[in-house]
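Read the figures in this text as sums done on the coordinates, not as results from a lab. Being a predicted model, the structure only gives us computed values, none of them experimental. Cβ atoms are built from the backbone, for glycine too; each structure is taken alone.
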Structure I
Amino acid sequence: MKKVGILGGTFNPPHLGHLIMASEALFAAELAEVRFMPNYIAPHKEVAGASAEQRLAMTRLAISDHDQFKVEDFEIKQGGVSYSFDTLTKLSEQEPDVEFHFIIGADMVEGLSSWHRIDELVKLIRFIGVKRPGYTTETPYPVMLIDSPELRLSSTLLRERVAARGPLAFLVPEKVEAFIRKERLYGSQPHASDR
């Protein structure tokens, strides 16, 4: 059975922390691939600054140099709010020969008990939890916990940095930075060479 990781998120914007999480999960769980799955509308946070289509485009750019990283656009195509249980049920029905592993950060491990239909979801897929300082990873649910290099990076921080005209170099892939500047996302201004 093919083992596939799913890394869901708003990816607003995708950054090196996302790529590192995926890479660590790929190695630790011996996955065949990791699919980055941007939410259309996340059930637990508001998305501001970039449209679903722009976030999907940035995600494609972010992973374009990594053969074992793919984009899963299921939730973007579906539109509206998506719950992991519903999405992974449909993906499992479409690909019965795949064993799905849902990759989540330590912050999400702590909150699993509040997830929609969590008791059914843990029977359907496996969870991979990426440890982060400052979060406990205690949960009554089965989660494979993995270590990852510490990187204090968030999409919120990056949006704030862009709005303050700060640099993004070495925080997001170059192609993503170019897209943000070209599309003038998050209050950015294009570089002189882009005009």
Structure II
Amino acid sequence: MIGIVDYSLGNIQNIKNALEKFDEDYILSSRKEDLMSCDTIILPGVGHFGEAMKTIERLGIKEDLITLAREKPMIGICLGMQLLFEHSTEGDAGGLGLLRGTVERIDAGHPVPHLGWNTLDSKSAPLDQKDVYFIHSFMVTGSPDIIATAEYGIDIPAVAQHGSIIGIQFHPEKSGEAGLDILRTAIKGGFL
């Protein structure tokens, strides 16, 4: 069973559609009690880092998410990936601190947001040379856990993994069969 964290800032319908293609059972909840019954937690997200953290704190689920990540595999997608890290300059806000690194605005000499298809570069075969769909204006910096990047004037961190915590900056649920394969691999334990 997959638990999708519901905090009203997610790309939830597309993720639900992907999970249905995998014949994965899922629940949508912000209650720790519900999510504890799940095998894997997905933290979706679209929007502003600072506002997302305010919402998570207002719902009283920040500590619950940290506890869940210590006990269950957790996958953050797009903004959900960024929330896994320590801090963001977007809203000058602290994150969940589950992965080391910060989130800063992309300064790549190309248009922002980083929007559209790009190719992954990774030593992990399930990720390497896969074309995936990005839409984001901020990127992770200073993380030792980056395992895939995409070139956009600079190397944009695309996937991070530390143990059973995985961050995916692009939208696997919008990236065709390659993206679905990546999401399926993440759910089954990841890329390391």
Structure III
Amino acid sequence: MSSDEAVVFIAWAIWCFFHSLLAALGVTERIKRMMGAQARWYRLGYNLFAVVSIIPPMMIEKSLSTGLAVDWGKLETVRAVIFWGALALLVWAVSIYDLKDFAGIKLTAQPEKLVTTGPLLVVRHPIYSMAYVLIWTRPLTDTAIISSVVLTFYLIIGTWLEERKLESEFGEAYKEYRKKTPALFPWRLALSKLGMKLK
């Protein structure tokens, strides 16, 4: 790994660390205890932090890039279709949620509901699923490959943290949902299309 690639790696690793830390169940629970009813604003602050703080690693990645590292050649159209298709599915997945609540701008605090409609019928974490596809089907420069590796590990950790949060919040309802629905890849749907059934 070159010095420039190491800088990109460190920049993204720092962003991922703080993004994961601030979303950790222990941290959010402590915030709720400290802030009480005002804790609902934490999600807004968290989202603003995520958006603003991601700019430096993105700029570092772009400025240190020496060019495209992966050439899809004749499959470039396939790559583009997969990328834009995944982006459309990600937007659909986000739209299933209460967008004000998702963004942290909902003025009235209400108990969250376990969402199992739309793409969540076939996978528990469609946003993460599509994020994997997006980071590996975007135009991959030498530095983008480094960030994609870091972000892959970040998504693995993020999925684990999200699982803990959802199980803590919804208890048995989420456990039952987890038994019936895969985490990231809709293999149950794929098997059903092949005429195979699982007990």
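Figures for the structure shown
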| quantity | calculated |
| --- | --- |
| Parent structure of the calculated result -22000, given that helix-only ellipticity at 222 nm (-39500 (n - 2.57) for each DSSP H run of 4 or more, over all residues; to 500) is the read-out and I, II, III the choices | III |
| Structure (I, II, III) behind the derived value 17.2 of Kirkwood radius over Cα pairs in Å | I |
| Structures I, II, III, by distance in nm of label points 7 Å out along Cα→Cβ at positions 52 and 148: label with the highest value | III |
| Source structure (of I, II, III) for FRET efficiency 1/(1 + (r/R0)^6) of positions 36 and 180 (r between Cβ atoms, R0 = 30 Å, to 0.05), computed value 0.95 | I |
| Read-out distance in nm of label points 7 Å out along Cα→Cβ at positions 92 and 124, computed value 2.2, structure in I, II, III | III |
| Parent structure of the calculated result 25, given that relative contact order in percent (Cα under 8 Å, 6 or more apart) is the read-out and I, II, III the choices | I |
| Entry that produces 3.1 once distance in nm of label points 7 Å out along Cα→Cβ at positions 132 and 172 is calculated, selected from I, II, III | III |
